[in-house]
Structure 1
Amino acid sequence: MPPSQFWIVCKRPENVDPLDGMPKLPTCPGQFSPGTHFMLEQMATMNGNPHSFLWKEEEKLVHELIHAFEHVFAWDKSEKGMFLEDYFDPVLIAAMEHIPWILPSIPIPQGLWDCIIAIIKDRIASGVIKPSNAAYHSRWFRVLEKDGKSLQIVHDLQPLNAISIKDSAVPPVVKPYAKSFAGHGCYSVFDLFMPLEMFQLTCIPIGCTNSQQIQHGNITFLLQDGIPHITQPFVNNVPVCGTKTQYKLPNRGYKTILDNPGICRLIWEHLTNCARILQHIGHAGGTFSGPKAQIAVPEAVIVGHLCCYEGCKPLPNQVQKVLNWPIPKDVTGICGFMGVVGTLWMFIKDLAIHAEPLIRLVCCKIPFEFGVEQLMAMEKLKYLVKICAAICPIDYDSQNEVILAVDSLVLAVRDILSQMGDNNLCYPSHYGLITWNETKRWYSQAKIKLFGLLRALKDI
């Protein structure tokens, strides 16, 4: 255990409620009026209603939310916040005994001097770096940003990481984390603006050992009051889920708030929760990225999963990649195709059964021959990927029966985890399939049944 001075200290200001003074959303929002940070130019970069999901009054309410919390959004580096020491003490990096290093700098091309000096001055002004007379000197280099024009300074922290004591904390497991967001009426997703620069460390934190653990732990600490029913942060991403009902009425309409029939109850409750999230982050000095913010959308990509009211769906670009895959000319091509299809295994029933002709070419030591059987298997898989529907998460608060069906075959074991709905229909939540190798295919029938059940239980 590291000495106490290396502990990550999270705290709240004494006798202070972060929600005190939180702006209230108006039930009858007015027309857009520019603020000090949120103006027409910034509003144009946000694409506030890309799916035409919101009504006109609800769009105005979203603008009111951003206007009220414009200090919590940043559209460029000059508006970036930094977490306050009232919440987080400066982090001291836990390290093993070592000899300080002094590494020579990488030469800067003369033509980039003005640009590099401007970046350094900007970082000094924003508090990211400051003068130091420490006994260490590390290298740094520059890389192009995504726009292909701007430069970004990256520090070589390999010597530091080599002697740092690693934090054992890990982020949430991706699959159950993503499934927990499926089946909600709407979503908002906030990304911390340049998150690793919100923590004042004794060295530049980008790429530093434990930076991810520190960041995830601190964001979780700030938003602990809303976990898990409102939000579950994932490092620098803060997804906010709406209610599990859309408040639909028998006449195909939706429940609205009393003071304004143009605002659904679903959107009002969701934006109220978003306001609480923004208040907590803003009170601690943090900022979210304005251009990346998604507010009150019907579906959102959360850790690589497309979550919506119906459940989890495959990402459109994943589906398109499978559909565009050419006919393999060798084993490598088949492995690549199956690797892409395999990312969607939980959406496709009996995946390995349909893929068996392709798997046979890879696993069995036979000459490569992509014939009619393999072509039909490939087209079948493409069709199944194209039509695969959303899978629903298990509702553990419901009294409806949960069913695990396992079928152990000679080629593979397949399982389906599903739950009965209120309409007495069975809704799948998970498709699993594990293929046998040549050795396991020769197991006795009883052993295959038992081993298949064991693997299915481990799989879910």
Structure 2
Amino acid sequence: MGLDAQADEGELGWKTFVLVQGYGCRTRDLAAVLGRPEEEIRQVRNQARASAAAQRRPLGFSALFEAWHGRPPADEEWPRPAFVKGRGAYEWQQPELTLIATLVGQISVPAIAAALSARLREVTGDPSATRSASSVQNVLGSIGLQAADVIGGVTVRDAGAAVGATTRIQQALRKGHLTGRKVGQRLVIAREDLEAFQEQLEVPPEGYVALSSLREPMGIRSGKLAEFARMGYIPSAVQVRVNGRQAGDAGLWFVSPGVAKQLLVDRQAGKPMPWAGRPQLSNLKASWKLFQERRHPESCETCCNLWGQGGAPLDFAGFAARYPGLAHGAKRHLTMKWTPGLTLDEAASRAGRSVSDVRTALRSGALVATLRDGQMFLSKSDVARWIARKCPLGDGRGSWIAIEEAVEQYGFSREEFKGFIERDEIESQIGMEGETLGRLYLARQQCVSLRDRIGYTEVHEAA
């Protein structure tokens, strides 16, 4: 039972409370507890100043209120916070401390300071009252809380520790498999969402070996093994989203014990690996990017011949299926920056020869030109090779090759060469004297250009 019952007994009750319970306490706190003016509290204290009161530690407002009323004060029963001139700020009271404890971990420190400032202005009636972020940080430390504490969830770092890899959590957030909310500068994930995510993690087949564990014994430092497995080059490879390992959102690759042992044995013996000579995804992606950035116009005759009637691929899947089988020269053409080439004047200037010589080389097949918009252009590479051969005009024996030798050197059949001649894709002439009499000769450089442009088909490679 509190002492407020003594108030009905006259002045003795509250005055005794001031002198006994209120010794050393603030006048404003006693006035708020007893509902008396501060002047009356001072008068009672002045009248009894001569008496020797028992020395005791002063009580705060909450303790005084409970001693008088027999219960703790409600938030609305606290007095208006006092302004402390030495600090240049209002004092902190228990209702405000309780509020700050509920806000930490839910919103950022600046947001907490803004909420407390709004409340303080309402309680004090002072429009200039404010709580700074630094003062909130200091109070958090004094009551044993930290701004890094979060409520109702875990940070990305803690979630990463739970599943074995922070990168996996980050990837899951980017792909929408997990959601989070911002608390200051941190992203917080709900505990139930993290638990549901962990339940989705799998267990590899019994006895299977992590493919990454083979990297060091095989002397492979890059992450190519996972790429080879993803492209289907490693037998028995399976991808598992396991827990407790440093893996991405897609998981780790595992192989059967037999395949793992065979890979190590073949590697030590110097035998070719299953992925040897097969296209790699990273290289294909790089080539696809270059092809898109440097795509030649539809008028490019070389590109039309390379891709055939189906035309250029429209997506990466089509590109990955058709590009690896092309010859090196064809691949280089498709990914090089497009240019219409050199005009006859530019080619002559670069070679240090006359335009008449260039035209003679064109007529003899030593050079090949492309007609675009009524103007003839020569490729830079053809001109460079022509200059390297000391600019032959095509009238010498070295500029021509017998069709029998061309079939052997360039891999085209006689029928294919005759088709080129009929379509005016290659210059030809009949020998008129000596051992060349009656033999069919082809322009050597045009044979080279045709082979570079067309490449080798599977039939040619088999032959």
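Observations, loosely collected:
- Largest in relative contact order in percent (Cα under 8 Å, 6 or more apart) among the labelled structures 1, 2 is structure 1.
- Structure (1, 2) behind the derived value 0.45 of FRET efficiency 1/(1 + (r/R0)^6) of positions 419 and 443 (r between Cβ atoms, R0 = 30 Å, to 0.05): 1
- With helix-only ellipticity at 222 nm (-39500 (n - 2.57) for each DSSP H run of 4 or more, over all residues; to 500) derived as -13500, matching label from 1, 2: 2
- Kirkwood radius over Cα pairs in Å from the coordinates reads 32.3; which among 1, 2: 2
Every number here is computed from the coordinates shown, using simple stated rules; none is lab data. Please read all numbers here as calculations on a predicted model, not as lab measurements. Cβ atoms are built from the backbone, for glycine too; each structure is taken alone.
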